[in-house]
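Down below are the structures I want you to see.
Each value in this text was obtained by applying a stated rule to the coordinates, not by laboratory testing. Keep in mind it's a predicted model, so treat the numbers as computed, not measured. Cβ atoms are built from the backbone, for glycine too; each structure is taken alone.
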Structure P
Amino acid sequence: MIPDEDVERVREAADIVAIISEHVRLKRVGSVFRGPCPFHQGTNNNFSVMPRGGYTCFVCGEKGNVFTFVQKRLGLTFAEAVKYVGEKAGIEVREVTKQREGPDPREPLWEINATAAAWFRARLWDDDRGAHAREYLASREITREVADEWDLGYAPRELGVLREHMATLGWDPTRLLQAGLLVKREDEDEPRPRFRDRLMFSILDVSSHFVGFGGRLMGPGEPKYLNSSETDAFHKGLTLYGLNKARGAIRREERAILVEGYFDVVRMAAAGIEPVVAPLGTSLTEGQAELLRRNAKTVFIAYDSDGPGQKATFRAADVLLAQGVAVRVVTMPEGDDPDTYVRTHGREAMEKLLANSLDVFDRKVQLLERGGWFADLQRKRRALDALLPTIRAAKDPLTREMYLARAAEAARVDRGVLARELDAGHARRSRLAPAPAARRPRETEDEAPPPPAPGPIGPYKSTVEASSSERDLVRVMLLHRALADAVIEGVGRLSEDDADRPEWHDAEDDQERAPSGLRDPVYREMYDALLDADPELHGGALITWLADRLEPWVVQMAEEMLDTPESMMNPQASVEDALRRLRERSMRDRMAELDRVTPLATGDQKDRLIAEKQRLHNELRHMGATGWKGYRRP
């Protein structure tokens, strides 16, 4: 027998129109597809298929879903039909001897979160302590009706009130810790609330179970938004805020609108723009993109239009393109996000922005053209570096081919040269990519794949060249806080080489041409966190500070570095040596970039590039760089 959750997963992923089209000649009529009925051998178009639903014949009365059609048309059993459709949808279907017995093990967490959500709602509206939260909602023009529709609430500042209330209902602190409503530090005797003095957004999964919360500060402080910790019921990277309400509209309108924040979702839905969802304060994950793909073929991204917003937009777009989803970018006016724009201008104005959206690749080209990035040879190379990751990300071959042709046209380069660069990039990335982790079989009903592992299996092994030097710099910042400024200054100088790139282009998306500073994503994350740390924090206090900002397994790596101070005998010399090796790496990369640019150059341009490569070669030789290939004139 096939578990119910697997049957539902296949049904969600199946393209019923494509499957029935293999047996019936269908033609689109409005929002449905029509054709002759295959069951009574009709000749008129009385057989109707809904893209996100089932089929119906208005003459013989045959109707059903994708499994019913396959069973009747091909004479299969139900299990065979599910396997057949699963193969078409790219989903492996397994059979088990019996289904899970008893209730879902996540039910207690759903119940405790629902209970807490009701308590937060009461604190918002019926408690004097929630007065400033009510004033804050009023300032953002959120009515009580809208707030109740989205289960908004307020978490008081006081330490014990939530625990005391839940205790009266039979929930002990251990359960509250499991649900992530309480947290306990090693240096504390008693657990404390995770959320204090925050406006609370209830997070529901696609089946409308309460799985977690997002809390927003209403005044100064960091972090502005705080989500529930990961639990058996809540996996941030596999959840989209608002999908439980938006899924019907997404399927009906055949589009999903991706926005950045909770308020964006609430505002647009309240205005009548229903197919809107948001990731939970992080970059869009593959799991979230898969959720979108199951429900919509086109996603409109409506993030802020500033530099960080554009960077987040194009990162999300590449993740979606890899799932085979068409991506359009909505250009928000400067200083506006969907919340403020809809609040000021209304639904019709927002729909007009959606109607004027551009395909993500056209939007990238548009920004590059406006910035003059195709005007000279050096900047043209960087412009192509910004475009190639999106071409590589496109899963659909036709889309990838159109993107390639558009890039060649915009940059005025030979399409063949660009195609070779694309293929070479694929090969480089394949060599650099780590081996995929083993996937565990799914055991419980879920709308997305299992969550990623919490960290690498065994010691962390970087695939980045000279990563040991990056590790040394991070270790110095952890162990010798007085030298942190020297590390920051040196890394800053290294990064200056990459300052001239499109504001929204993140070279980490193209691993072989990452920034000249720190390239390993883990060491860079640790370095970025340490930039904000108080120089007076040391040892355990520093680890505690990092624990609020980094994944647990990354914090564990930092602890291991702190536990071996004797391995760094001369920290000052270690800094100088690490910076020198990273500078060598940067120079080698510049020479490789000159090799890529030179075929695009002619005449004096080519001579200048050859001269620059000769200068870099001489400098590397003067530095005594090891493992260096001799220079050879093109």
Structure Q
Amino acid sequence: MPTAHDILRHTFGYPDFRGRQAEIIEHVASGGDALVLMPTGGGKSLCYQIPALLRRGVAIVVSPLIALMQDQVEALTQLGIRAAFLNSTVDREAIRDTERRLFTDDLDLLYVAPERLMTERFLALLDGLAEGGRLALFAIDEAHCVSQWGHDFRPEYLQLSAIHERHPNVPRIALTATADEATRREMIVRLGLTGARVFIASFDRPNIRYTVVEKDNPRRQLLHFLAAHRGEAGIVYCLSRKKVDDTAAWLNQQGYPALPYHAGLETATRAQNQRRFLREDGIIMVATIAFGMGIDKPDVRFVAHLDLPKSLEAYYQETGRAGRDGEAAEAWMAYGLQDVALQRARINDSGADDQQKRLENQKLNALLGYAESGHCRRVVLLNYFGEDSQPCNNCDACLSPPESWDGSVAAQKALSTVFRTGQRFGVKHLTDVLTGQENPKTLDYGHQRLSTWGIGADIKTEDWRAIFRQLVAAGFLHVDMNEYGALKLTAAARPVLKGEQRVELRRRILPPATRQKRQRLIDEPDAALSAEARGLFERLREWRAETAKEQGVPAYVIFHDKTLKEIAQSRPANREALMTVQGVGQAKMERYGEKILALAAEK
């Protein structure tokens, strides 16, 4: 009987396990329950796919996204693994055929949506499999969907604890790429995993470069960022559907192939746009958070946020869709204080109870602290998930450290202006008072007679906006959406106003257009390829594109870019040499080996 490592090498084409994969696989294959927290691109799928091949029967994989099941099954089929999916897109004849395969030991993995899993018909089907000893395991993917106040909540997930009640002897593995401590506890309780072993891998994604910029001219800033990513696939997240549509149309006008994705589009349009993004090269998806969960496209080179996400947890999940192949990728975000006001309004207007609103506000505060931090982005991000780390030298704060300064006096001026204007105004009005800008509004309120009028004229308006953002992030001010974004003092402001507490601020970072040329990404794609190897790499990519088109599958299902680059660099001369390339397993060798060797032999 093959071992887990045999399957890893000969079926999946990888030489060694990563991190805690081997430990998790052994535990589940031996019949144990597990909760696995592992970053996107960290190899979560292998943690249930290999146990499924080691145990008798079929593994039932609960997946929340119908649109992606087909691609997942196609990728497994390429590896010679017997896999299928059941969802609302499958016709009756195909359903009957899949059910027949279940009871003739002709399937290793079956992907189902949670809605279908909990139907009486499917539960009866599972009972029949269990009676014959044909249930290998249950895998619950995207398990954070069970969190009622999470960013991807799916109510159907709340019923999944019934699986264990019905089949207590069948091992379960629940997996997610991100969950803070509160969400972890909720998953354990709601999925009935109190006896499960919890495996937490490092949340670090060292190949992703994190950058946060202050909103100045967001579209101009986005264009500047995209200039280094022409021809590459990426995702641009926006808060509203209208902004998604407008941004996608504008990007196309600028020469970037972009598609919109949000819940307001027709189902067929959403499905078509998602399919194009997955199967074509260089498409930019402009989307709300309705897009992304479970996206399996390995060559997404960037994720950009034009608006502030809901939380650091959501931000990590969304940025994690970049660089799944381990190659260099970027996470870029532009934000302003108005973003904070909109997110506060979302929380306050929700139907949640006061305790949940407090929790959501705390999460937003953590995200704001990340955005305004002058320290290593990665250290701040990983610390949120309870992981210690060292400065990464691959984020904006490390590569261009912001200058800090004693902002105590400036903070006193800002806080005093908030107080003397009655805590009723937003940043623009407060900045006008500080800089002595006479306009109808400041004059109507008589604010030119205040003691704080013009006391900040030595500081630019843009710098005052940055100061106010940092004071909000530090907890000295909060945005009151009941008064249209007015800034109000918190109890923490009192010692600052009294001169009893020093406030350290960071200098405003200049807009990208005025800064030095952006540093090259670590491991810039193709940088290590010789001219000869690059030529072979391009020929392999052309062959892969043609092959994928013939089969009607995404190109990455055939081979990842990383595998093609390794082939281009090593130029294998025979089957034995080709089998040493990462990503080349036995089934793909039999299917594509001769053609690849022929391409590699060309001069």
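Here are some notes:
- At a computed 8 (relative contact order in percent (Cα under 8 Å, 6 or more apart)), which of P, Q: P
- Read-out FRET efficiency 1/(1 + (r/R0)^6) of positions 135 and 535 (r between Cβ atoms, R0 = 35 Å, to 0.05), computed value 0.40, structure in P, Q: P
- Answer label among P, Q for the case where helix-only ellipticity at 222 nm (-39500 (n - 2.57) for each DSSP H run of 4 or more, over all residues; to 500), calculated from the coordinates, equals -15500: P
- Largest in volume of the Cα convex hull per residue in Å³, for residues 71-358 alone among the labelled structures P, Q is structure P.
- Comparing volume of the Cα convex hull per residue in Å³ across structures P, Q, the highest figure is found for P.
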